[in-house]
1. So if we calculate distance in nm of label points 7 Å out along Cα→Cβ at positions 177 and 249 for every structure here (P, Q), which label has the highest result?
2. Of structures P, Q, which gives 26 when relative contact order in percent (Cα under 8 Å, 6 or more apart) is computed from the coordinates?
3. Say we calculate distance in nm of label points 7 Å out along Cα→Cβ at positions 121 and 433 for every structure; which of P, Q gives the highest result?
4. Assign the value 1.05, calculated as Cα Rg over 2.2 N^0.38 Å, to the correct structure from P, Q.
5. Of the structures labelled P, Q, which one yields 1.04 when Cα Rg over 2.2 N^0.38 Å, for residues 33-280 alone is computed from its coordinates?
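Derivation of every value follows stated rules applied to the coordinates shown; laboratory data play no part. Keep in mind that this is a model prediction, so the values were computed, not measured. Cβ atoms are built from the backbone, for glycine too; each structure is taken alone.
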Structure P
Amino acid sequence: MLVEQLSPDQPACDFCIVGSGPVGMALALELDELGQEILLLESGGSDLDSKIADASRAQIVDQRRHADMSLTVCRALGGTSWTWGGRCVAYNDADFAARNFVPDAAWPITHDTIRPWYATASKYLLCGNDHFNIPYTRALTGGLTMDSVERWATTPRLIEIHRDALIRSQRIKISLRSTVVGLYVNEDGSWVESLEVATPAGPRTVKARNFILALGGVETSRFLLSIQQKNPRLFGGIDGPLGRYYMGHLSGKIATLQLRNPESVSDLDFHLDDGAWYRRRLMLTDETQLNNKLLNAVFWADNPAFYDPSHRSPVLSATFLAIAFPPTGRRLLSEAIRLAHTGPRPYKIAAHLRNAILGAPGGAVDLYRVLRDRFLAKPRKPGFIVPNKGGSYALHYHAEQAPNPLSRITLTAEKDAFGMPRASIDMRYSCQDVDSVLESHRLLDQALRANQIGQLVYWNSPEETRAWVEENAGDGFHQIGGVRMGTDPSTSVVDPDLNVHGLSNLSIASSAVFPSGSQANSTLLAVALAMRLAHRLANSTSRP
């Protein structure tokens, strides 16, 4: 239920969750199912508000490497589900294997520890069942697999579906416009006594048996760093692990996937399963990755860039024209995805109009099918591929960034409207990241040829290709690391159960705890870990 405002003598609760994004709302709903009393604190209101969003504005050291925080953080009930694309991807066993070529990527838990929680996470993320490996129709050799699938939320804006359950619950109390600005520990520093919360009615104190921060990657690091400024011995000490190993992914296109059989593109298109869409991806097997000392990577077939009219596709040009007009485009796509598809200015409007007109009427029929499936169907198709007789498609890669202690989040002297120091984000990519992307492409090309599926055709020379991957390495949406998981308090912030080292009743539910980034978008695993955390804490009888 929504509470008007926190009272000055706010009673203690079982659980206080800070942040109502995909992880925070799933946590609250699952703890509710387990019979717990929850106070859910959200800095924003019921809807997006640019004034409140300004509190997340950060200094980005290299603008090429990290998206603006206005695109990656949402302070409102539902958090980043307001702009989430809906992609749900599981990690691979190789991510949890001993990889001496990525020494800082070791997980203190196994994939089998997490795997049972994918089903519950999938329920809250609305992506159907937890089948993230569906055997391909034929056996493949040469280190290639097409068994791995990504699943898609039927309604990516999760708050639209979960809002009623959150508000109807008698055990979940939601306090909006409640920004946590302080954390206080007991005398011996073994547990959290209370949080200080800024509200429109003034400061409030919140006490709970358990506190869980579900603030997202950057904001979790930022908040804990601000607390560490006042209490330097916390979280591994000044210049310890907190804020370090901040990661994302490398993503882009450098080659064409030329299929031997043009009709086989249907294998790489979207299909329905258990009421939700899924798509197969091209991957190198775990064994191939480990034997070749490669970081994880995944590939999928994609359309040419919408914004380049040289594709001569009436469907792609008509789509471009629709999304290039901001009022229309923002209704169809999140702003970050819209900007990626519209590309750099100046827009070549005349050329796109020519494609759309010359492609009629056949193009109109194809466009209708795309619009119907993408924007009118239930569930809405998350994307589309425009088939072509030549079997040529852009190949999209999405690759792991190796953990790097110098890639980090720190604090600036500037403060936001709540008096909290703003974050400085110094995201750094390495030669290993780029080398792995290029070698993964080379081995994928070999495997495609060996299986008579097709081949890769690079768009540029090897030197130009490498330069492109280096220049375009950047993220900011997946926000991995900074509060990493481990067994040693000198190199990690939380233990394998997501408890902050040394503070028995403070836990972190966020992709910030991941020691490595895999090839996968972070939302599914973050929610799965949160489900494991919810059950462990609900079953615990210990009190501070």
Structure Q
Amino acid sequence: MKIIIIFGIFIHFFVYFSIADEEFVHPGLLHTNEDFERIKNKIELKEEPWLSAWKQFNTSRFARPNYSPRPQKIIYRGIGFPQNYITLCQDIAAAYCAAINWKITGNTSYADKSVEIMNAWSSTLTSIQGNNDIALAGGIYGCHFANVGEIMRSYKGWKAEDFNKFKGMMVNIFFNAGWGRILGNQPTSGSKRFYYSNWDLAQIGMAIAVGVLTDNREMFNEAIRVYKSDWYWGASSQFIYYLHPGYFGQTQEAGRDQGHNTLSIGLGGILCEMAWNQDVDLYGWDNNRFLAGAEYTAKVNYNFNGSGFADVPYITYANYYGDGVVQTMLGPGKGNNRPIWSLIYNHYENRMGISAPWSKKYAIAMRPEIGSGNINGGNGGSYDFLGFGTLLYQQDTISESCYPEGLTARVNGTKVDLNWWGPVYAINYSIQRSTTINGRFKTIKKKIGTQILTYTDSPGNGTFYYRVLTNGSTCAASNIAKAFIGTKLYFSLSFKNVSNGSLPIDLSENKFSIKLLNGASVGVGIKRKQTALSLNGNMQYAELENNLLSELSDYSIATWYSRI
């Protein structure tokens, strides 16, 4: 047996957290009762764009009151199998349209139709089979079906035993078809990184949806944990792979093709919205990282009214799928138009007041957003989203939004790269700098435009503090961001005077913490009077703080090790 003793650090980032064990909001997935009241009110007042979107909704072939379900005993998805999953997709679309119609009109015949479809499937379906694509079927369609059940759970005409049977189907068939294959009990030697982001995102959204539907807090919490971790392809930091200047977030699938790229963004928006309605903010997680990916993807694909495709930056991406793929440029299929943008635009601009110009352009260009099965001739991809975003997610325009936020200052050699999020109504920005956090801030740049929110400063060596203001100084300033130019010790893991059972400490001024996991311990070093990190087993590692390197763009790591 080989024992590896490391003097220094082995970095493997995870993040763990807990959510208070409290009751779920019902209905509380993609739609709440407050949402339905807003929609009903807008239609009654004949306000646009809701009225036109409502008329378009009722032209859907799945909004027919006489729709007949076609439940199957086994659903197949995957090449080489008798694929029949479109039947499931169509019945879910019809059940969803009926549920929406009931909540808006109050007509119980629509409620009965939705319940009829759900009962037919929960009484018939026994399994989902096929190749690895069954995980997508379980994830995407499981999330959709759970949303239907969540809307209808308050309908008195749905018998308790039938509702329980439906919930059992969602857990035993849909959840088990997806979660375990991608995120569950997989071997640890890289298999959790086998798929692209859309696979994991589908599972995360499904687990959130089924967790809320069945009041399973553990399932819900695990889905949130996975999204906030750094380990899975669907985790925020893997899904939004790289942040370019101005917070344009290059996505993991941008170099694959735009169909899968927009699929990932749409799935991300769905899971963020469902979590939001349970008071968990994934939209804002990691300084609005999801918005960075959405804006990048919208800019890549937007091409309406002869605008042409905009140029976007791209860095080489190495993917570990199969034997490994290195993607050096944007993937094909620009102009992939999915009904996903109204949800994203309305959250950031009209709820939060954060400018999302490319998502907004897309949402407006696609009004009214169509529903499931109504694009691309009704092929499989046309059922990836329930749709009707203009009707269901459009909010009143926010009345005011004034100050920038999310300012970061990242040192790159002798320069400081500043990036921030802008408010909706900003006209221009000013940058201010100080040498002390409570000192006098001096304006170093005025009238920065609103297209790309970034600025690079070259202040010389020292410690500097920055803030951003919009439209002169009439609004509050952004948060203050700190930058240090020069060379200093950022992190130093010391094992001196550390015995087994205690933890090494960070000698730098930052005082980062460390955890030893899976049996990692403090042992004897090369010199018998020294101590060191001892790794003697599978997946033993030292876990450092998740944001340890978040403010660094240029750094060196030194470590010493010995094999025994």
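1. Top value of distance in nm of label points 7 Å out along Cα→Cβ at positions 177 and 249 goes to structure P.
2. The value was obtained from structure P.
3. Result for distance in nm of label points 7 Å out along Cα→Cβ at positions 121 and 433 over P, Q: largest is Q.
4. Corresponding structure: Q.
5. Traced to structure Q.
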